[in-house]
Structure P
Amino acid sequence: MLETLLEPLQYSFMQRSLIVAIVVGIICAVVGSYLMVQRLALLGDAISHSVLPGLAIAYLMGANIFVGAFVAGIISTIFINLIRTRSNIKEDTAMGIVFSAFFALGITLITTIQKDTKIDLNHFLFGNILGVTAADVRDTLIIAFIVISVVVLLYKELLFYTFDKLGAQAVGLPVNLLDLGLMMLIGLTIVASLKAVGVILVLSLLITPAATAYLLVERLHQVMFLGVAIAVTASIAGMYLSYFYNLPSGPAIVLVTSGIFILAFLFSPGQGVFTHPPSNSGQIAILKELKGLILANRR
């Protein structure tokens, strides 16, 4: 058994991949906790799709793709806030407009690059964690250090801002700066996750571990710690499944994460479908409405 567990670690590419998977799992669970509590999952989706043109432009310029992705994510956030504040369009609509436009631009740029250079850039979309280099590991660790440091230093402020934005503003906290800081943390986390799971699947790694923890515990710091444990476990399990069963690594990690969520959803002591069944009042109301519609149609 021990030999089986140690077998993948004899390869340097698996060592690098596991380090990146674990680090990404940690920061995704921490930042994802704020996203879930504030009901900003769509924002994470918007930023993750919006980084694609930044990746493509950075690749064309020969620059660091992490920098290009981060800049594109921040620009998309600025556009979302601009549309939301300067018009009557709601925030979710602004997100949909911006991320679809940026994503389309990114796909167009990548297609053009591949047509001219014959290089496969689809790993931007679906991840390529087995291809991470030592430089990628270094960049991921730097991003993780920045993210965790900011969360630790500003934990109380972010906690107050997360649960009571108006109250935080009333006591003099710089809510606009906190809002921008949180957006930057989301952007950095998404950039760090691109090699692991790609643009398409990064939202699952951001939201699912925190949502799973939320089914089991109540306080934010508990959600963070349990979410980190879930994300790290899923990352390691996904990498081993990928190695032994020849599966794509990013999707394998996401599938394990989703499987853990399903178990919590079904068997959570406080909110599980099987362990804590809801009252039948909602079902009875639906049946009454259906009965009323049927009777109305007969008349």
Structure Q
Amino acid sequence: MTLQGLDLEGQVIRPPAEAESLLLQVTLGCSHNRCAFCPAYKGKRFAFKDPERVRAALDHAAVHLPELRRVFLCDGDALILPQARLETILEDIRQRLPWVARVNAYANAKALARKTDAELLRLRELGLSTVYLGLESGDDAVLAAMNKWGGVDEHLRQAARARAAGLRLSVTVLLGLAGRGGPGSPAEDHARATGRALSRMDPEQAAALALMVAPGTPLHDRQARGGFTPQDDAGLLRELFWLLEETHLTKGLFFSNHASNPLRLRLRLPRDHEAGLAAVREALAGDAPLVPQAYRRL
């Protein structure tokens, strides 16, 4: 057992914002698990976690971790669970940990699509607060090349349904996913299309990560065969600039502060839009330090 995760099986991934949350593992792995860039669950077979083990973890937390006010449901797409089982988990959290203020979870477009509008509303009523959705790219060609489930329109549709149910939306995108390229290249198309998609989703929070090609992934094999060339730092900064140029949120946070990013930003949009663009221009001109490679990681 770890400080904030109980009975965790295999590698467990959480968003940076969930650092102070109880990690409650309700599924193992990811039901899709075919994205070319993602190393997270390649060695883990997807399964539903035994309900008795989930309840035991909650009982342990009730005694030993009463200071935690947030719960994060993992693994990769907890919302893929059958509705009745999800409702039971949320009810158990409310009963066993009545002091918990928020329950958050990863939710890919596939999992959201399997829920009816009424089911999403019910999950919100039972305490589900924020869903983390990996858009990755606003370019259908890039999503197809990366074997992502669902195209851009599907992701927009599911994001809108989540928000209509009252769920907060945190969307992740990946700089560098189209490979190396400068102005006028597929890399610019990817970055600008992603910014436009974020604007249409209008999430409460958006985070841009930088692609790191991980060993053991199909993308790593593609790179080894010469079929993919990752962006360099200058390319990642240009993509961040193009992305920001196209991203217009009515009221939301924009981050590029993940450990993978060469330039770390924390912006409140629309207020900080121009300041963000200015910071990227400064970095591109060499007038602002980048995070050293040794400090970047998945």
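From which structure (P, Q) was Rg/Rh (Cα atoms, Kirkwood Rh), for residues 91-162 alone calculated, if the value obtained is 1.13?
Source structure for this number: P.
Tell me which structure, out of P, Q, gives -11000 once helix-only ellipticity at 222 nm (-39500 (n - 2.57) for each DSSP H run of 4 or more, over all residues; to 500) is calculated.
Details: P: -27500; Q: -11000.
Traced to structure Q.
Determine which structure produced the value 14 for relative contact order in percent (Cα under 8 Å, 6 or more apart), calculated from the coordinates; the candidates are P, Q. It traces back to Q. A value of 15.1 for mean count of other Cβ atoms within 10 Å over residues 211-218, calculated from one of P, Q, originates in structure Q.
Which structure, out of P, Q, was mean count of other Cβ atoms within 10 Å over residues 83-90 calculated from, if the result is 17.8? Source structure for this number: Q.
Of structures P, Q, which gives 14.9 when mean projected area of the Cα convex hull in nm² is computed from the coordinates?
On the way: P: 21.6; Q: 14.9.
Matching structure: Q.
Here semi-axes √(5λ) of the Cα gyration tensor in Å, for residues 11-130 alone was derived from just one of the structures P, Q, and that gives 27, 22, 10; the source is P.
Every number here is computed from the coordinates shown, using simple stated rules; none is lab data. Just so it is clear, the model here is predicted, and its values are computed rather than measured. Cβ atoms are built from the backbone, for glycine too; each structure is taken alone.
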